[in-house]
Structures are given as C-alpha cells and as structure tokens.
Structure 1
C-alpha cells in the first residue's frame, strides 16, 4: 500500500504523514526541505533559482517514490504528481522560460514512464488536505521557517495566493489513483488529537472501501 499526501504550503502534510505512518506502522518519506541547498536561494532570487529548485525537488521525489514503491507499505508527504504544478506557477510568474518548462515536462514524462516499470505503477490513495488561505498563512507563520515569512518577504503574499488558488483545480484533475479530500480548517488534526483521530478513521474507512485496509 502506498499513500501520498497533497496540499498547499502549510496544509499540514508532514504532520499528517507522521501520524499516519505511526498509525499504520509504515515508513514515511518526507519532502526534501531540510538541508536543501537551493531553497533559501530560491526565496532570495526566484527568477534565478526556480528551475534549479524544481529540478532538485523532482530528483528527490523520484528517489523517494522509487524507494516507496519497492516496499509493501509507505506514506509520502508530497509526491512527484504535484511537481509540475509548482514549475507551471513559476512560469506564470515569469520565473522560468517556456523552454525550461518544456524541458522539465519532458523530463517528468520520462520519469513517469520509468515508474510504469516498477512493481506498483500508481499510489493506492492520494489524500488532499484542503485549507483556507488564512489557515495556510497561519501555519506558515507558526512553523517559523525564516525564508517563508511574509513579514520579512512581503512579496511572498501574492505567490502564496497563486499557489493556494491553483490547488483545487489540480485536485479535480488528478486521476492517477483513488483520492480523498480532508478539510483542514474543520478538522485541525495538527493541533487537536480528537480531530486527528477523526481524520485517521476517515482514512481507514476509505482504505477499507478500496479493499486496502487489511
């Protein structure tokens, strides 16, 4: 069983991935944020480093999903299936060229073909965490990564709005695997143990319907 989480920045993917991994007794593969040599550079100069950052993420996520596919049960807190969304957003903002976008898409397509040769071709379930823009900003501020803060980088506000606005359409169009949506404002699983247990039960029920919770 392979479960992937999706959602905007600050949606709570890592928190839910950790809890879900503990609940199911599975390994968890986290997004390559810590010790990322490009992330700080990107926030300082997105036009210069956007393409390099997304190539870095794509490579790390490809490594993670290949490793996850080889084992019986795993959780990924962000997967390769979201990657094109972020480079496309950077293209819309003028941070990457059309040529860079095309090269990236071709590379991603080649990687996806490689995944088709793995024992498991698709995730068993994608869990999309949907939060309001206000909740997204609240969680970004609370986790305290300096390069993400609007107070010191006010230009990020418009970028965050753009990212947040794109996700519902991305989720609607996602068709690689079964999927489910969790409302992160109504069910604050990050701060409420009761809400977390409710979310875990929802996921268990979904897995049972898919005949995966065995």
Structure 2
C-alpha cells in the first residue's frame, strides 16, 4: 500500500507525529523494539478479547481470528530482531497513549455504543501505528530497518480499515462516522499533550 499522501487524508489522523520522534527512536533502538514487541502482543490479546466478548457475531470472529495469528507473528518477528542484534526484550512499560484512549470509551449506556468504541479504539491504534511505522520506514538511516518497518506499516493499514468495516457491519454507518470524527479530535489532543519519546511506538 503506497502511503505517499498527507497523513490526514490517508488515515484521518488530525495531527502528524513530531518529526523529532524518528531521530529519538533511532537512538533508542532496543527500547523501541521492546515497546513494539509488546504493542504487537497487546494487539493480539485485544483481538482475542473482542472475539470472546462478541462470540455471537460471526463476521467479527471470522475476520479477527487471522489477525490474532498475524499480530502474534509480528511479535515473534520483532523478538527475533532483538535477538539477532543481541538486544534484550525489556519490561513492558505503561502505555499512556492507549490508556488515554480507553478513558474516552463509553463505559455505560447501550451495548452497541460500547462495542463501537472498542472497535474504534482498535482502529485508531492501528492507524497511529501505521503512521509511526511510515515515519520509521522513511526516516531511519538504516536501509534494512526502513524495509523492516515498511512491512509493518502496510499490515497496520489493512487492520485499521478492517475495524472500521466491522463497526459499520453491526452499527449504523452514520453513527460510526459521527463517533469516529469525535475520536479523531480526541486523539489529536492526546498527541498534542504527550511528551515526544523515542522509546515508545505511541
């Protein structure tokens, strides 16, 4: 998937990643790979959780089942890269970005609204991950690592659209679009207030 257009046009994201982030990440490759590994692990776990919670929704189960396998495969790829470089998988750190997104999810009210927010949270995480991997694939000085992250970028782009499509399968499309717009505005505020750190994917 060619991502040569403006980030906002491609993924809907309102605020691009600070250009300084790639330079900081390049200086913290062990930390960024560690955080990336845990991001892939959490993505697989989140898909499993959605399958368990909405097991009666056949399309959701069918579509997310292979994503679990893919995300776990990504975890293993990143882990292998760490080992190849004689680097260690460090401890999992608090994910301020993901936690801030969870805070915005509907907690009460109708079940449809809660499911919508869970799917849109996943879509947003995948979209931002795609944008970050794009930055790494274009901004790192290491040609090998550029290709390494382009592979992940292309995968996350497909995942992002899948979660939107699943939301529109079970919920009125107008409601999905309206709530997605709210999520994009909220995510921009998160990005604006987060400290730029090179040891985090988000």
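The numbers here are math on the coordinates, done by the rules we state, and not lab data. All values reported here derive from a predicted model rather than from experimental measurement. Cβ atoms are built from the backbone, for glycine too; each structure is taken alone.
Please compute relative contact order in percent (Cα under 8 Å, 6 or more apart) for structures 1, 2 and give me the label with the greatest value.
Values: 1: 28; 2: 34.
Top value of relative contact order in percent (Cα under 8 Å, 6 or more apart) goes to structure 2.
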For helix-only ellipticity at 222 nm (-39500 (n - 2.57) for each DSSP H run of 4 or more, over all residues; to 500) computed as -25500, the structure of 1, 2 it came from: 2
When distance in nm of label points 7 Å out along Cα→Cβ at positions 108 and 124 is computed for each of 1, 2, the largest belongs to: 1
